[in-house]
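*Asks:* Got some structures for you, see below.
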Structure 1
Amino acid sequence: MEKKFRLGTVLAFAAAAAAVTFVVTFLLVQWQFNSKLEDRAALDKELSKYIEARTDIEKSFVGDYTEEELLDGAVKGMVDGLGDRWSHYLSAEEYESYQENINNKYVGIGAVIDAKDTETGFHITKVYPNSPAQEAGLAAGDTITAVNGVLISDMEYDTATAAIRGEAGTTVDLTVTKADGSEVKATGVVRRAVNIPVVSTELLDGNIGLITIDNFDDNSDQETEQAINRFINSGVTGIIFDVRNNPGGQLSELLDLLDFILPEGTTFISRDKAGNEKTYTSDASCIEIPMAVLVNASSYSAAEFFAAALQEYNWATVVGEQTFGKGYSQIPIRLSDGSAIILSTNEYFTPHGVSLIGTGLTPDYPVEMSEEDQTKLQAGTLSRDQDTQLQKALAVVKEKASQAVTIS
């Protein structure tokens, strides 16, 4: 039997449904509004603290300062407050230099410095060929103690590096302590554009190819792939990758290189703040040749994950020291005035889902190196025969070299 509803009943139901919808919508909007009010109240409280401090500074501070310096300091303090050594603030000038760095080209003197210990100055770990630093007589193992007469120990790291750099054609005066302890003045060093070589190669005993990767910034993947192909085409029986003292670099460069070398499968995993995971993979095309990877305590980030991926696939033997253990990635976030914050936004994992944070990668063959030899390695003066880590890697690859060299 067909049921019939009176118009009044239908209207009553409709009115009730509308009322329920209104109440639910109202409560939801009210909750969102209250949440925004709470967020706004918290933000207003934070801003009022900044305004209060700024007002007191303007009212009572007897020294000189600029509004730009005050604001830069406030943002820098906010990022420093995170307690993350990898997150930091860059002024507009510093951010410009940062972009030049990741492009493996910048204006400066052409020296690489170690930022881990700056109490006495900047320790030079490498001087690029045909650079202003080389022409001024600087060498790996030297320490820059003052810039334009100001001690580096009295400056912030970013301020000191910016002082060494500068516009092309301008000059900088450096005070340098040589490796033997003597002090020299390098005056009138002319800054200019410096192209940074990323990859270097050498043919070792036993027809083994050595590929040294200085960083994983722009062009590192392309240059490494070209080096691999040159060695294979020349008939080498094995390859050693040296990523010691490699500070890492861009994820895209690492992923492309792993895709080129490894067979089909997972190469890398990242996880963001919300817990969202992204898995990166390689295709079936790969390089099959006896391999080893050299690492040390100054192998950071992408350098560590490069070695870890090859190790977990049993594609290469890792030789050297425990790596640093940097497992966060940073992205540059440009602010409206051209400055930027470099912020840790993702955690990284090896193909097997292992985090390297705080632990680093354990080599298959641990080989320690004396502090003296480490200094020579950084300076490029450690002979191949004295390099115990390289010699171990060479022995390992030679032992594996009976395998056929193929490209799948």
Structure 2
Amino acid sequence: MKILQINKFYFEQGGTERYFFDLIKLLEKHGHKVIPFAMEHKNNLKTDYARYFPSFVDTLRLGISPNKLKAIGRMFYSFEAKRQLEALIKKERPQIAHIHNIYHQISPSILPVLKKYQIPAVMTVHDYKLICPNYTLYTEGAPCERCKGGRYCQAFYHRCLKDSYAASALVALEMHFHKWLKIYQNNIDLFITPSDFVREKLTSFGINAQKIMVLPHFIESQTMEPEYNEGKYLLYAGRLKKEKGVDVLIEAMKNLPQVELRIAGTGPDEQALKKSAEGLSNVKFLGQVAQSEMAGLYRQALAVVIPSRVWETFGLTAAESMAFGKPVIAAKMGALPELVKEGQTGSLFESENPADLAKKIEFLVKNTAQARTMGEAGQRNIIGTLSEEKHYQDLMKIYHELSTKH
């Protein structure tokens, strides 16, 4: 099968790209021809299809120079991306298109091209951008649904993007424009969400439930050898920014001097978090840890903590922790309770509540046998529900069903 895989970046930028490249590898392993389409970028991986990629635009720093105005235009509609994709389609004749993140750097202008050539279009929803101008359903330190009902002007009023009126006004206008065009509604055949939670959010904002299917991401568990032991420490692995709630975890550790916490990752709040942890000998910041070293950190941990303030769309860190045989202590936010089952594969606590978190940590520290049982149950669950082979079979069923309808 010839499959178009479309994402704005063709290098590993974050969780979206990790899934994007893992999926390409999975499809190619099963003999499919994958045709990538992305934006030109100096960090892109090499591909014979790079000549079809639309030119680079920097949407992170907007202004009034010709290049900046081009970037603003690209956010709304890109005739260049449309032309380039059409040329690629004429050359390769793909049978299906799988879209990931195309916002801003590519834009949904490419979607009518797929419709024109009768190519089924499926889109994996990696974040909340379809319904939220700033991608996250989070602003001013709390989850937010103010834009429900198409009230995107709320993004401007609350400076939801970069704390800037100008940037927020742009994304609010962008959302209104695409909603007026009905460009996603009319050109995407099926939205795939990684969790029931995301599906419910999309439908509550007005996206047709009949066009949404839940398919969780997969974990290459065969490369993750589990280790069931009492563990030496708690582990947090992820970005250091307010939304992730690491400050709540540090506050909880103040009441647990006998328990060690290791924090793997960097981010904009790193210095503030280090300052809040001054005097805590049980909290260690490891900085950015190479992927090759993360396996060892997971294996020697007692448990992994995910203290998020935002509605997580899936919970990749939780899934990876379970693949390594570790119980997870997670905030009751977004899709996390779909992976972390209270008392079975870990514990859940009230977000923003360090006392509740400390209580859940203390329980596992005092009941290491039960922690091991939870880790074993979590690992079995991951193998059974998030294996790459199950994901492949479920995805191919989607591809084939859409193809027969066109």
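*Asks:* Which of 1, 2 yields 0.15 for FRET efficiency 1/(1 + (r/R0)^6) of positions 80 and 288 (r between Cβ atoms, R0 = 35 Å, to 0.05), as computed?
*Replies:* 1
*Asks:* So Rg/Rh (Cα atoms, Kirkwood Rh), computed for just one structure, reads 0.97; which one of 1, 2 is that?
*Replies:* 2
*Asks:* So, one more: Work out the source of 0.25 here, i.e. which of 1, 2 gives that when FRET efficiency 1/(1 + (r/R0)^6) of positions 184 and 376 (r between Cβ atoms, R0 = 35 Å, to 0.05) is computed.
*Replies:* 2
*Asks:* Where does the value -0.44, -0.53, -1.11 come from, among 1, 2, when log10 I(q)/I(0) by the Debye sum over Cα atoms at q = 0.09, 0.10, 0.17 Å⁻¹, for residues 96-263 alone is the thing being computed?
*Replies:* The value was obtained from structure 2.
*Asks:* Same structure, new question: Compute mean count of other Cβ atoms within 10 Å over residues 168-175 for each of 1, 2 and report the one that scores greatest.
*Replies:* The maximum falls on structure 2.
*Asks:* Right, something else. Out of 1, 2, which one gives 4.4 for distance in nm of label points 7 Å out along Cα→Cβ at positions 176 and 336 as computed from the coordinates?
*Replies:* The value was obtained from structure 1.
Coordinate-derived values only; no laboratory data. Just so it is clear, the model here is predicted, and its values are computed rather than measured. Cβ atoms are built from the backbone, for glycine too; each structure is taken alone.
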